[in-house]
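Undergrad: For reference, the structures are reproduced in the following blocks.
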Structure 1
Amino acid sequence: MPNSQLGKPVYRFAPSPNGFLHLGHALSAFLNHDMAGAARGRLLLRIEDIDLSRCTPEFEQMIYHDLRWLGLDWETPVRRQSEHFDAYRDALDRLREMGLVYPAFLTRGEVKAQVADHEASGTAWPRDPDGSPLYPDTDRERRETERATLIARGVKHAWRLDVGKAMASSGKPLSWQETGSGLSERITAEPAIWGDVVLSRSDAPSSYHLSVVVDDALQGITHVVRGQDLYAATAIHRLLQELLGLPEPAYHHHGLILGHDGRKLSKSEGSTGISALRNEGLRPDDIRRLVGL
């Protein structure tokens, strides 16, 4: 990196090429671009294409096209997660050596059945901030010999973080610096609300949680600007950063652009897609107005 770049704030916009960009993405991209410019910092673009079954080169090219049309620019080369699987495996291996992850064998159907049986008695199953049921204790409590036998038999499994053990290992309360409210404040991180999150699956070498903290560290990201829907996930990211000895960026979680049904926009909603709006004759300034900037 040139000496002139050292010490500058570093921002990043990190979309997944599994659909067309919509107004919510435009808001996040504009904010990252504008905040980097105001801070005389750098803006990076990262393509988060871990999910090889859904991400396509066509959607990736449309991301570049839409962002350029919006008048945004960024540094090159662009980091593509699919080219860095080894970095995520290395991070997972470190956590395995620390004894903080375990193989999880339950299928989605088996988890659903356990939850249904439990709730049939009238007691609610604990759920994460996204509303998904927390993963059962079954695999965390398996003996090592049983785990080894299942793996040797070729039973598909994911690797999950033992959040309780990980929090004990970190040895201190966790928090993050948040500026999304317009103030700079320390927010207490509560990773336990997520249960034992997935870090790697049989069909993907890394989860969002693991890859994003590894990438942010490797790219020297100092400011993470993203949607409010990822606010609670920051607790897990701070835990992983602490465990892996990674630097802590500052966070800014912005409001979401909601659809007519009051829910956050989806890439399947063509009416809010940047390309669809462009084809209707809207200009980049119109898009800025629509997202409230």
Structure 2
Amino acid sequence: MFAGAMVAIVTPFKEGRVDETALRELVEFQLAGGIDAIIPCGTTGESATLSHDEHNQVVDIVVEAVAGRVPVIAGAGSNNTAEAIHLTRHAKDAGADGVLLITPYYNKPSQEGLYQHFKAIAESVDIPMLLYNVPGRTSVDLLPGTVGRLSELPNIVGIKEATGSMQRASEVVELCVGDFDLLSGDDFTFFPQMCVGGKGVISVSANVAPELVAGIYDAFTAGDWAEAAALNRKLQKLARAMFYETNPVPVKTALALMGKIDEELRLPLAPMSPENRDRLKTVLEEYGLL
């Protein structure tokens, strides 16, 4: 259902508030660059520091700005099942095409707890759902067997897998039923994961270089694997720069340097160190982005 080069879009702020004008302009920049879907209110969108009203506002803005040109998959996860259901219901009402549901962080539920959490959301709201597994951030790992069980639920259609393991990706492909969408949660594993059955990426780097990320997917699906591999090699240095510090600090700094947003984060995220900011600027210049 969901495939291609997708962007986990940042949430621009201006004087402490969501910058609607900048967000709409970022949507247009992504669409012009060939991006296949837009994901608001994910980790890169600083969802952890958005109020519920702001979260809903961002989803509303992106759905309206995209206007059906590509799918919008709204971040709607929480470590509180009732809250996740509430956010998912709003995404559906707003007109989103799907939702992205992170594993419950901090609580550290068992595999059965994870299954019941996602099952409860799936049974409460009729909208396509992507699971999101990123144990490096959540301290809980959604194992392939549990993903396989969840794939049997009709509106759980895929997973953003961010363990970085090709063995894990292969196991998910093996155990999931139907046309289940395996998506990379890391720019670094985008190309290799497609080689084991993945269907795309939810990318951080696409925020600044959508054409490059989209080009990898387009070349791969056209059967030009040599070109896809070459573009993947080209992406690596930029992708590393996006993680000089905690995401989304570098990508928001990069977009600010490119003149697309104000350089504004929310605590507890802090501005980049001068040293890392200079390193990032050098990389952006090498890629012709400044």
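Laboratory data are not the source of any read-out in this text; all were calculated from the coordinates shown. Being a predicted model, the structure only gives us computed values, none of them experimental. Cβ atoms are built from the backbone, for glycine too; each structure is taken alone.
Undergrad: Tell me which structure, out of 1, 2, gives 4.8 once distance in nm of label points 7 Å out along Cα→Cβ at positions 20 and 172 is calculated. Mind showing how you got there, number by number?
TA: Details: 1: 4.8; 2: 3.5.
Answer by label: 1.
Undergrad: I would also like to ask the following. Any idea which of 1, 2 comes out highest on FRET efficiency 1/(1 + (r/R0)^6) of positions 52 and 140 (r between Cβ atoms, R0 = 30 Å, to 0.05)?
TA: Answer by largest value of FRET efficiency 1/(1 + (r/R0)^6) of positions 52 and 140 (r between Cβ atoms, R0 = 30 Å, to 0.05): 2.
Undergrad: Could you tell me which structure in 1, 2 was used to calculate helix-only ellipticity at 222 nm (-39500 (n - 2.57) for each DSSP H run of 4 or more, over all residues; to 500) as -11000? Don't jump to the answer; show the numbers that get you there.
TA: Numbers: 1: -11000; 2: -14000.
That value comes from structure 1.
Undergrad: If you rank structures 1, 2 by relative contact order in percent (Cα under 8 Å, 6 or more apart), which sits at the top with the largest value?
TA: Numbers: 1: 24; 2: 18.
If we compare relative contact order in percent (Cα under 8 Å, 6 or more apart) over 1, 2, the biggest value is for 1.
Undergrad: Let me ask you something else. Determine which structure produced the value -0.23, -0.30, -0.59, -0.71 for log10 I(q)/I(0) by the Debye sum over Cα atoms at q = 0.07, 0.08, 0.11, 0.12 Å⁻¹, calculated from the coordinates; the candidates are 1, 2. Don't skip to the end; give the middle numbers.
TA: Working: 1: -0.30, -0.39, -0.73, -0.87; 2: -0.23, -0.30, -0.59, -0.71.
Attributed to the structure labelled 2.
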